[in-house]
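These are the structures, in structure tokens.
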Structure 1
Amino acid sequence: MSETNNIRVLLVDDHPVIRDGYSRLLDNTSDIKVIGEAESGEEAYQMYLDLQPDVMVLDINMPGNGG
């Protein structure tokens with residue numbers, strides 16, 4: 001898949017090791033590009049507005065606003 005057709009993903013989890021694991025897994029997929037990582041619901045919302053990802057992978061249980 002060409003770079004312009006990549007699925008653009010935003011990862012959201014309050015645990016850095018989880019975000020890192022998902023990022024490494026998805027980076028090994030040729031048609032998926034991780035465009036950002038957030039550690040809270042508030043940060044994820046702002047990044048969503050700024051980056052307009054195709055997909056968000058969310059932790060549903062986080063401090064503050066969860067996924």
Structure 2
Amino acid sequence: MTQGWKTGWKEIAKYIGRSEKTAKLYHYKYSLPVKRLPGNCPAIIPYEVDLWLINFDRRKKLQKG
């Protein structure tokens with residue numbers, strides 16, 4: 001079921017190229033799609049995060065003008 005998923009904040013942060021603190025900020029403030037596995041372990045599905053990153057970058061560019 002979780003094959004290919006990235007688990008834990010350290011692995012998630014590495015995948016998106018940011019610090020663990022920034023990965024958590026993106027989740028709580030900007031809705032980075034993080035799931036919770038048993039034991040409350042954070043996990044992502046890479047293709048969902050890829051789509052989220054594309055949209056996040058577009059929003060940032062639009063805000064800059």
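All of the numbers you see were taken from the coordinates with simple rules; none came from a lab. This is a predicted model, so every value here is computed, not measured. Cβ atoms are built from the backbone, for glycine too; each structure is taken alone.
Structures 1, 2 were shown, and helix-only ellipticity at 222 nm (-39500 (n - 2.57) for each DSSP H run of 4 or more, over all residues; to 500) at -10500 was computed from 1. Upon calculation of relative contact order in percent (Cα under 8 Å, 6 or more apart) from the atomic coordinates, which of the structures 1, 2 produces 41? Computed on structure 1. Assign the value 0.2, calculated as distance in nm of label points 7 Å out along Cα→Cβ at positions 7 and 55, to the correct structure from 1, 2. The value was obtained from structure 1. Computing Cα extents along the principal axes in Å across structures 1, 2 gives 37, 24, 13 for structure 1.
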